[in-house]
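These are the structures in question, set out in turn.
Derivation of every value follows stated rules applied to the coordinates shown; laboratory data play no part. Not measured: the values here are computed from a predicted model. Cβ atoms are built from the backbone, for glycine too; each structure is taken alone.
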Structure 1
Amino acid sequence: MPPLGRAQSLAWAAVLAGVACLLQLMIPFIFDADTAYHLAVARLIRAHGVLHAFPWTSFSWLSDHYADKELAFHFLLAPLASLDPLTASRIAGAVLGGAVLVSIYAVLRLCRASQPELWSLAVLTSSSMFLVRFCMVRPHLLSLLLALWLTWAGARRRRALVFLACLAYPFCYVAWHLGLLLVIAAEVALAASGQGFRWRMPAWASLGLALGVAVHPNFPELLSLFWTQNVEILVRTAWANQPGFELGGEFLPFGAFAALQNLLWPTLCAAMAVWVSWRHRREEPTLAVFTSAAVMFLALTARSQRFVEYAVPFCVLAGAMAAPRLRWKALGPAVTLASLVWMGTVGRQPVAWLASRGEDIPASVGAEWRALIPEGAQVFTCDWGLTGELMLELPERRFMVALDPVFFWKKDPRRYRLWYDAVRSSPPNPGDLLRSEFGATYVLCDDRREWSAFVRQLELDPTVRKRLTGGWLLGAL
């Protein structure tokens with residue numbers, strides 16, 4: 001690369017990294033409750049080393065069968081653990097978000113796409129929900145990084161890079177089988193382009209994954225967690241609409257308007273890529289590979305909106321690689337500008353969430369709780385979604401379950417059903433129930449309509465010493 005081209009690339013990489021920083025600075029509080037959980041785990045790793053049990057969520061299957069499915073992410077956060085949570089979140093989000101945008105730009109340059117800087121920005125402007133998930137400081141950013149480079153390496157049949165990326169996947173994300181799927185999809189696309197199917201590439205990917213799982217410090221529990229997360233939670237519970245579980249809206253498919261709002265431009269890019277890649281499949285095998293990955297992720301997003309974090313960048317990447325064949329130099333600026341206008345009008349609501357997020361637990365409330373609830377106390381909570389934030393505010397206390405309620409059900413189905421039903425009803429003598437069945441010494445429930453009847457019963461129970469604080473009911477049992 002000539003010096004001028006290298007300087008231009010570095011300048012655009014700096015701009016894209018700056019965009020990631022600016023997005024994090026615009027968010028007034030930690031946007032995603034899961035971020036708090038990951039920061040809490042990073043603090044625990046810093047204090048206790050690599051974890052092999054998780055007693056801080058007493059009723060979770062992970063308490064006895066712990067495996068850190070995002071160990072690399074938590075190692076990244078560990079040096080930031082002494083900072084206040086918002087600062088730590090912003091730094092980690094800026095680093096990972098910047099790495100994702102710069103990688104998209106680098107892949108586009110390697111594939112000789114025209115105007116790669118504009119198409120890199122179009123990844124952010126083409127879907128409001130992708131922008132929201134891009135700003136979430138979660139391990140999916142590491143997974144997206146690996147997926148991007150794995151797809152490129154699969155398209156070029158770079159065995160060493162495929163092996164190393166697959167070796168890293170079990171340390172970064174629970175869906176580590178994605179590495180093998182992407183390599184197989186790449187080989188299928190290359191075979192359709194006339195280059196034949198080579199089993200050596202999936203074999204190298206399988207070897208990397210197998211070695212990564214085997215050397216993980218939580219092996220063999222990592223295999224059990226893989227099955228629980230990907231089969232029992234995603235397929236058998238979320239996708240099967242099992243009653244008695246509230247898993248969050250990200251497992252659900254988009255509604256008609258939300259799909260139009262968030263997937264219009266990525267789908268148009270993918271459609272353009274499918275048409276161009278099929279017509280030029282023998283001359284553009286790399287385009288065929290990225291198009292096959294984009295179509296795969298779009299199909300998954302039709303089933304569950306959480307896959308939008310893969311579908312959008314892969315669709316836009318495929319569209320950018322297809323654009324030179326259309327010989328319209330203004331296509332990159334047109335897509336970026338049109339999608340930005342779309343986001344500012346039709347798609348503005350999801351983006352508005354980023355700036356309007358409130359503070360779940362104000363600092364003054366957390367300080368009051370720490371003064372009242374001693375370390376080691378078992379705290380009964382009405383929900384699982386804010387366990388991470390409670391762990392940050394109340395370190396070394398014990399809670400019910402984190403990450404997913406299925407982990408509670410997997411450990412103790414009877415107590416899970418008792419917990420689920422109790423907080424949604426008005427059981428008599430709730431204090432006795434919490435003490436006898438859950439060994440709780442404190443109860444913390446936020447003010448939500450779903451468990452208002454349960455909270456009223458707690459307020460009427462003379463054995464519960466209670467106070468209202470920051471929109472929460474805190475009771476000593």
Structure 2
Amino acid sequence: MPVDWTTFGVDLHLEMGTGSGRRVALERALRDAIRSGRLRPLTRLPSTRSLAVELGLARGTVNAAYDQLIAEGYLAARTGSGTVVARVPVTSEKPAPVMPAQRPRFDLRPGSPDVTSFPTSAWLRSLRRALATAPATIYGYGDPRGHIELRRALAEYLGRARGVHASPDRIVIVSGFVQALALLSESIGGAWAMEDPNLALHRDVVTRHGVHVLPMPVDDGGARTDLLAQRDVVAAVVAPAHQYPMGVTMRPDRRHAATAWAIGHDGFIIEDDYDGEFRYDRQPVGALQGMAPDRVIYVGTASKTLGPALRLAWLVLPDRLVERVVAAKLHTDVHTETIGQLALADLIAGHGYDRHIRARRGRYRRRRDMLVARLRNHSVHGIAAGLQALVSLPDGGPSERDVVRQAADHGLAIGDLGSHWLTAPPHPEGLIVGFGTPPESSYAAALDTLARVLRTARRSGS
């Protein structure tokens with residue numbers, strides 16, 4: 001029968017089985033554990049005395065089993081170290097080779113900041129300060145809304161830096177924009193308008209939660225919120241500061257049209273402010289939420305400013321949605337992890353977050369300028385803000401599919417525009433080039449490779 005035992009800090013499970021002698025059963029159980037890889041080479045086994053006690057066997061039975069497996073090459077006895085799994089255990093069959101995922105030499109895909117610039121020292125200082133003063137209760141279950149320290153810090157920061165009308169009791173901490181969409185889908189339901197083009201993952205999230213999605217065209221003035229009155233929807237998802245993937249900023253009249261529709265039709269605007277802090281040619285555009293706090297649901301995130309690994313984002317909700325969203329959050333994951341919340345709260349309160357963003361803004365602007373200079377013979381859009389640019393391709397070719405393929409042949413990963421459309425083709429073709437992802441040391445070489453691929457593709461007319 002199965003026997004669980006723990007020794008030397010290693011948890012092991014032996015299937016002893018029935019119908020054979022106890023020594024044979026122990027040999028077979030150990031042999032199977034080694035063959036399957038559950039017992040790794042150089043894993044130290046318990047002494048014969050302790051294993052005999054754990055399994056209720058005679059010590060001589062365990063000694064005999066160990067001796068047999070040593071003779072077969074499965075185990076090795078080492079003076080002073082006891083018995084360990086042999087370095088090269090015998091296997092009953094050759095395992096299938098594991099092919100490592102191929103990482104591109106240069107990564108210009110959109111969606112991520114330069115994670116090598118994460119403010120490790122500042123984060124560790126904030127983490128130490130937060131943990132040094134926090135009560136032991138922080139290690140237990142937390143408030144579904146998020147820790148009060150972070151909600152207070154965000155209320156101050158968002159009002160000051162993004163023009164958001166927020167109070168701590170209207171903020172809910174989530175793991176990212178995807179979770180925010182899932183919670184809002186459950187809380188609001190109905191049909192939503194979403195920008196066309198936009199990220200397919202976001203569409204999939206809401207449709208999986210029963211929301212019907214209608215396309216809302218995007219042009220040079222941003223999302224066509226002036227068409228919302230013609231859509232039978234209860235909510236609209238927009239990115240006013242910097243639309244993805246087109247890179248445009250919503251015009252003032254479109255902003256007014258969005259809030260007017262929400263007020264007049266008892267609807268909600270869901271504002272995706274994923275990279276609103278990064279504007280390069282003038283002050284960042286304030287959040288749409290400030291125009292209609294009772295109708296606009298603001299969603300912000302630390303994924304672009306700090307890094308996606310933190311899994312920290314925030315919802316600023318109208319009063320009447322707070323209870324619904326908190327209930328959905330409670331039944332989804334109870335609460336977001338607390339330790340990172342405390343560190344971020346300290347980083348914001350001490351203005352380390354502001355300093356980091358200002359430094360990143362300067363560096364990303366230089367990267368943006370390098371990108372524009374390298375591609376001066378191409379049509380580049382959406383460069384006033386954010387961490388990516390849209391490179392339009394001429395009507396006569398090459399196609400975005402061919403350029404992406406040729407780039408991959410040169411070890412370069414880039415994004416395509418085609419996968420972002422809700423509506424059927426034809427659509428203009430283009431490339432989405434992220435300038436946040438590469439580390440500083442390889443960024444120039446990545447741009448040189450991109451420029452070379454575009455030149456080659458244009459000459460070949462592919």
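Looking at structures 1, 2, which one was FRET efficiency 1/(1 + (r/R0)^6) of positions 81 and 385 (r between Cβ atoms, R0 = 30 Å, to 0.05) calculated from, given that it came out as 0.85? Present the calculation step by step, with values, prior to reporting the outcome.
Numbers: 1: 0.85; 2: 0.00.
Computing FRET efficiency 1/(1 + (r/R0)^6) of positions 81 and 385 (r between Cβ atoms, R0 = 30 Å, to 0.05) on every structure in 1, 2 gives 0.85 only for 1.
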Exercise. So percent of Cα pairs over 19 Å apart, for residues 73-160 alone, computed for just one structure, reads 47; which one of 1, 2 is that?
Worked result: 1
Seminar exercise, completed: Re distance in nm of label points 7 Å out along Cα→Cβ at positions 193 and 233: value 3.5 computed from one entry in 1, 2; matching entry is structure 1
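1, 2: which one has distance in nm of label points 7 Å out along Cα→Cβ at positions 121 and 345, as calculated, at 2.6? Please list the in-between numbers first.
Working: 1: 2.0; 2: 2.6.
Structure of origin is 2.
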Exercise. Thinking of 1, 2, which structure, once mean count of other Cβ atoms within 10 Å over residues 201-208 is computed, gives back 20.8?
Worked result: 1
Seminar exercise, completed: Output 16.6 (mean count of other Cβ atoms within 10 Å over residues 57-64, calculated) maps, among 1, 2, to structure 2
Seminar exercise, completed: One of 1, 2 was used to calculate P(r) over Cα pairs in 10 Å bins from 0, in percent, yielding 4, 17, 21, 18, 15, 12, 9, 3, 0; that structure is 2
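Quick check: -12000 is what I get for helix-only ellipticity at 222 nm (-39500 (n - 2.57) for each DSSP H run of 4 or more, over all residues; to 500), calculated from one of 1, 2. Which structure matches? Could the numbers behind the result be given before it?
On the way: 1: -20000; 2: -12000.
Corresponding structure: 2.
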